[in-house]
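The data blocks that follow each hold one structure.
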Structure P
Amino acid sequence: MATSRRVVSFINAGHVVVHMFMLIFPTAVLGMGQEFGRPYGELLALSTGGFVAFGAGSLPAGWIGDLWSRRNMLALFFLGIGTTAVLTGLSRSAATLAVGLTGIGLFASIYHPVGTAMLTAHAEKVGKAIGINGVWGNLGVALAALTTGALTQWVGWRAAFILPGILAVLVGAAFLRLVPNRRTEAAMASKRGLGIPQHIVIRVFIVLALVTMAGGVVFNATTVGMPKILDERLPMLAGSPFGVGLLAFLVYVIGATAQLIVGRLVDRYPLRTVFLPLAALQAPCLFLAVSAQNWAMLALAIGMMFAIFGQVTINDTMVARYTTDAWRARVYAVRYVVSFSASASAVPLVAFLHGRTGGFDLTFKVLAVFGLVVFLGAALFPHRPEEVQAAGSKQPA
């Protein structure tokens, strides 16, 4: 039990690291234009390779984690992402910056398939554990905006990569020292089927693929674009990376409470009961944001992030409920390949639409359509009250 708690603590720390490091650049870029001599859209596009690697690397990472060692793969994640972040902070050209950002994305791709599979193997209550883990991940999203904004404004954008990178390497070293490399008996024994009708499983994974693709675009577009959205829509913050970062931090923290709430709800109610009302919130918030300004924009940003962050907990719980542990990292890998591949398209999409219109009006209209797709998926998800009892009867490692 003590070992499980220690493992879960490192997994939660890893979720902070992965989301923080993937979102350092969108805030740091606000202070990089003069040094690199490029507009916002062109600089933002340099991170496309990182988001592509974030998705593409998930499949081999999950496969290797299941067949070799999840613990060693998670250690590689900490050490690799920290080292590449330091190297990115030392970049002197746009080309080396793009390479560094791609390296961060590649090592970041290890976390979700491997870390989430480890989490569900050690959790006492899967929904609660996923929800708490999600809060830590979104704390990383929030910290990216806050710490990057502060370091960029008062020290320089390079420190925003180098200092967190050193910290990640130290966490990786502690993980190697404190967490043994062994498989749990429950993980080895869980190769039996779950007893769920095949047509239900097929329907669930069709819905999962649909909402993962659409939700991935919305999640990445809003989290990547949020600092710039607040910079433009709240004029009192213009020109202050720290002010923008602080407000984005608050938006993400409030939105992150959705994962804690949703995690507890899915342990008590069928997934569809929680999924449907949450999905119904996304599209309206995104559509209303088209013309919102000032404090109205802030309120809508909180609403949309609440719905978007909560959706992540729903998706991860689907995999935990409908797969065995022996295959779970690989299934999570496929889920995240789909999600992050779709997410990668969000960066050039935001850059293109913002460059074309000079704002986010058209971007929000496009994202509202993706929000409707998520709602369609929720409407198609099977209603199975027995899934709660089945999940509660499992004895995790």
Structure Q
Amino acid sequence: MTAGGFGRANLPYGIFRRAGEPARVGVRFGEGVLDLATLAADGLLDDPGGAFAQPALNAFMACGPAAWAAARERLQRLVSGVDAEPGLIALDDVELLLPFAVADYVDFWSSIDHAANSGRIFRPGSDPLPPNWRHMPIGYHGRSGTVVAGGTPVRRPHGQSRPDREAPPVFGPSAKLDVELELGFVIGAPSAMGEAVPVALAAEHVFGVVLLNDWSARDLQAFESQPLGPFLGKSFATSISPWVTPMAALEPFRAAPLTPQEPAPADYLREEPWALDIALEIELNGEAIARTNGRHLYWSVAQQIAHLTVNGASLRTGDLLGSGTISGPARAERGSLLELSWNGAEPLALAGGAERTFLEDGDEVVLRGIAGEGEDAVALADVRGRIVGA
């Protein structure tokens, strides 16, 4: 996947720190960082309530769509040199931190090919999709406290698994550690408890998008998930991009999903189906092992929000909504090692004669994503993670 995608059309937000200085809000432009607090102090940018001097994006995100639009318009003028020539801090001179304080984390299961592959692996001979899958966006509540910025090492988790169904379960480090290629949607504007968010208005609550790796211990997950779903198999770490791409930057890349919604969803979920046309890639130890696209998502983030809130649950600033693993119909489009190796039955061949079924200690995974081409391309910041031993 080619480099670039961090020009005027993107301008993602993050939190950076230089040695001896406090953490604050920045915007990436090319290979540099715009210091928004300094721009505001110099009178070049309005700073709502001092939000740009904060060590998290939450205060700015809570200001809502009008403030986001105003800041974006002003920043685009600044980087175009219309009013001034703002200075840039080199990326190599800053430390990138978790961009926002995560409120709640919900991970959905919105790729039909991933859901079907999972069903074929774990329920062979039966309908691969659960009976509710085409009627609602299915999700589980994750652990917000273990969401980390990309680049943070991921330690192999311990837990119970049952490799031999005829024997008692065993306790120890996971032997089936996996990657999950996802998009993460970051909630900016909150909603009131007890009030459902209409699907037509849901996207107005979304501040931006990150790449997300929902690391998964498949052996722990398989044993613990009946009947209440994932717990220790996923709660040990979730990695996200250090830069949040504004939803406004991705509006030009809205497209029809590649799988029609059939049957038509319930009224509270009904909208003109859409997805984001973002080319996605998994790299393992420097080698691309899968390529897919955000258009393989069956349920949109607007439908996820409408479903999440239809019972009166509220959105909070800093909520993170994972799309679930994004897979396409071809083997090379599968967004997890569970699918790429078919739960270990079909080892994945790598360059130099190596093979993988699941991740080994020392492996480094990088997720990449980019929408469009040329000067108008919009990249999602990479998500890196290296596995360290239990």
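To which of P, Q does the computed value 18.8 (mean count of other Cβ atoms within 10 Å over residues 163-170) belong?
P
When FRET efficiency 1/(1 + (r/R0)^6) of positions 139 and 203 (r between Cβ atoms, R0 = 30 Å, to 0.05) is computed for each of P, Q, which one produces 0.95?
Q
One of P, Q was used to compute mean count of other Cβ atoms within 10 Å over residues 43-50, and the answer was 22.4. Which one was it?
Of the options listed, only P reproduces it.
For the read-out FRET efficiency 1/(1 + (r/R0)^6) of positions 99 and 227 (r between Cβ atoms, R0 = 35 Å, to 0.05), a value of 0.50 was computed from one structure; give its label from P, Q.
This figure was derived from Q.
When helix-only ellipticity at 222 nm (-39500 (n - 2.57) for each DSSP H run of 4 or more, over all residues; to 500) is calculated, the result is -27500; to which of the structures P, Q does this value belong?
The read-out was computed on structure P.
For which of P, Q does distance in nm of label points 7 Å out along Cα→Cβ at positions 27 and 363, calculated from the coordinates, equal 1.7?
Label of the source structure: P.
Give the label, chosen from P, Q, of the structure having the highest value of relative contact order in percent (Cα under 8 Å, 6 or more apart).
Max of relative contact order in percent (Cα under 8 Å, 6 or more apart): P.
Out of P, Q, which structure matches 32 when percent of Cα pairs over 32 Å apart is calculated?
Answer by label: Q.
No lab work stands behind these numbers, since they all come straight from the coordinates. The structure presented is a predicted model; accordingly, all values stated were derived computationally and were not measured. Cβ atoms are built from the backbone, for glycine too; each structure is taken alone.
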